[in-house]
Structure P
Amino acid sequence: MRVVARLKAGDRVAVVAPSGPVPRERFEAGAAILRARYQLAYDDRIFAHTGFLAGDDDARTKELQAALDDDSARAVFCARGGYGLGRIVGRLDLRRVEKPVIGFSDTTALHGALQQAGLRSVHGPVVTQLGDLPTDDADALFALLETDRPAPPVVGLRPLGSSGRAGGRLVGGNLEVLSRLVGTSHFPSLADAVLLLEDVGERPYRMDRALTQLANAGALHGLRGCVVGDLVGCVEKDGSGPTAEDVIAERLAHLKIPVAAGLPIGHGKRNRPVVLGGYVVLEHDTLTFVDSLVA
């Protein structure tokens with residue numbers, strides 16, 4: 001995996017909207033946090049609204065490719081998740097990308113393609129989420145982008161079934177989006193990897209279906225471990241079981257790998273940034289980050 005160049009305060013960064021429509025008020029709250037640190041470059045096109053997309057496919061592709069190719073922009077921040085990157089990721093040329101891309105949720109599609117292209121990226125807050133998060137998460141994001149130190153370990157995780165020790169590249173993100181990449185050239189290899197999962201609004205049977213798709217496709221072969229973030233609203237309407245965590249534990253049990261839940265990552269009240277493509281070690285209740293993002 002290639003590492004990227006370190007950012008510093010005052011650098012110019014691009015903001016793009018490759019997925020769903022961007023609500024202006026929430027965007028401005030998050031942009032104010034970024035603007036206090038970096039020079040933001042974006043066009044009012046990011047507020048375009050075409051159905052459930054932030055503009056048509058051509059416009060979103062052109063904007064994202066331009067940001068990725070712009071040597072003066074030291075990073076690319078996704079304004080929002082939602083839906084839409086899967087429609088355009090196959091149009092992108094990622095061969096020259098040497099800068100961090102930051103986002104989560106629908107950005108999982110782009111993260112997968114970046115990992116396939118050999119580049120580390122940041123599973124972290126989108127701009128519309130930043131204003132809702134504690135300042136610790138923004139500070140952690142800046143530290144990840146601006147230093148060559150690995151992130152501090154996460155302790156206090158809850159083992160789900162098998163325990164033990166596993167090391168590998170951290171890969172994944174949103175389960176629903178990840179499962180839709182199976183069979184495409186954008187699906188990142190999970191061999192010798194630790195899988196990161198988070199989701200929102202997916203009932204447990206739908207999560208079972210997504211995990212079963214990964215298993216049936218042979219995508220879980222060689223997986224070393226799994227860490228689970230927030231599963232917001234992933235419940236049955238009548239409150240019946242199994243829970244979403246029960247489903248993950250049962251679907252991965254045959255692999256006999258360490259699985260742990262409780263990462264402060266995803267659509268909840270926290271979204272700690274982590275390096276996708278970086279080496280991590282999962283051991284019992286602790287996730288240790290070995291690699292940094294930057295050179």
Structure Q
Amino acid sequence: MKKGIDVSVFQGNINWKKVKKSGIDFAIIRGGYGRYAVDEKFERNYKNAVENNVPVGVYHYSYADTVNKARQEAEFCLSYMKGKKFSYPVAFDVEDSVLSALSKKELTDIVYAFCSEVEKNGYYVSIYSSKSWLVNKLDMKRLSRFDVWVAQWNSECTYKGSYGLWQYSNSGKIDGIDARVDLDNAYKDYPSIIKNAGLNGYGKDEKPHGDKQDNKKEYKKGDKITLKNAKIYSTAYSVKDSGRISGNYYIYDGERINGRYRITNSKRNVGRLPVSSYVTGWINENERN
């Protein structure tokens with residue numbers, strides 16, 4: 001079991017270094033809400049959590065009261081997740097009062113539309129809701145292929161269905177966060193599940209954020225490297241490689257982005273412009289001489 005938190009703009013400016021030291025194993029960050037709004041602290045929380053080696057997931061708070069709106073929310077969610085990696089699930093947060101008057105079929109159709117759209121784009125999806133809604137307002141048999149994150153503020157989770165995450169408190173106090181914060185338990189090894197399946201922005205040979213990379217190498221501009229059947233990527237954020245290369249190459253500018261460096265095939269091309277004319281591609285930081 002892993003101990004975690006879920007956070008949003010309401011937790012203010014979080015000191016993620018202190019959060020990590022406090023013993024928190026993961027965080028699920030609100031990415032957005034509705035069809036158009038990104039959480040004001042999403043980019044800051046994502047960047048600082050990752051930099052402090054806190055594995056992250058993301059949740060999207062829904063106001064969708066029709067299937068069409070759910071699909072629009074899914075498209076929006078995919079847009080703000082682009083270029084990022086999440087070693088915990090992408091959760092669809094179903095709890096708002098605007099949804100409470102919907103029938104079980106209507107609400108289930110909405111949840112299915114969002115989750116299936118995000119899932120087919122290569123993400124590991126979870127449904128977040130209260131125990132009451134999971135039992136009474138959703139057809140969980142129809143939604144059984146998706147993971148579940150139960151909200152039940154209690155000393156034990158009494159939900160009888162299958163679940164991987166439990167939010168057990170909304171009033172936690174964690175060093176590095178001035179406001180009260182939700183507390184969670186994770187019962188699955190999500191980083192391994194997601195990494196091994198190549199989901200949530202990861203290629204199958206990449207380590208999730210939060211995993212230590214003891215063999216990584218820091219490169220400088222102009223460093224010569226000898227590659228053997230190394231994966232080459234077209235961008236710093238490409239999920240899939242564009243092929244494999246061997247031979248002698250040079251670090252183009254020494255700028256490390258998303259754990260990758262640009263390389264060029266000749267010493268005289270180091271740092272030359274335009275970039276597109278002289279860069280061969282991107283390699284992972286753990287490629288060794």
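Throughout, read-outs are computed from the coordinates displayed, never taken from laboratory work. Computed from a predicted model, the values in this text were never measured in an experiment. Cβ atoms are built from the backbone, for glycine too; each structure is taken alone.
Data table
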| read-out | value |
| --- | --- |
| Cα extents along the principal axes in Å, for residues 12-123 alone derived as 35, 33, 21 - corresponding label from P, Q | P |
| At a computed 18.9 (Kirkwood radius over Cα pairs in Å), which of P, Q | P |
| For log10 I(q)/I(0) by the Debye sum over Cα atoms at q = 0.19, 0.21, 0.29, 0.33 Å⁻¹, for residues 180-219 alone computed as -0.63, -0.76, -1.19, -1.24, the structure of P, Q it came from | P |
| Origin of the derived value 22 (relative contact order in percent (Cα under 8 Å, 6 or more apart); candidates P, Q) | P |
| Value 18.2, calculated as mean count of other Cβ atoms within 10 Å over residues 44-51, assigned to which of P, Q | Q |
| If Cα extents along the principal axes in Å, for residues 156-275 alone is computed and equals 64, 33, 27, the structure in P, Q | Q |
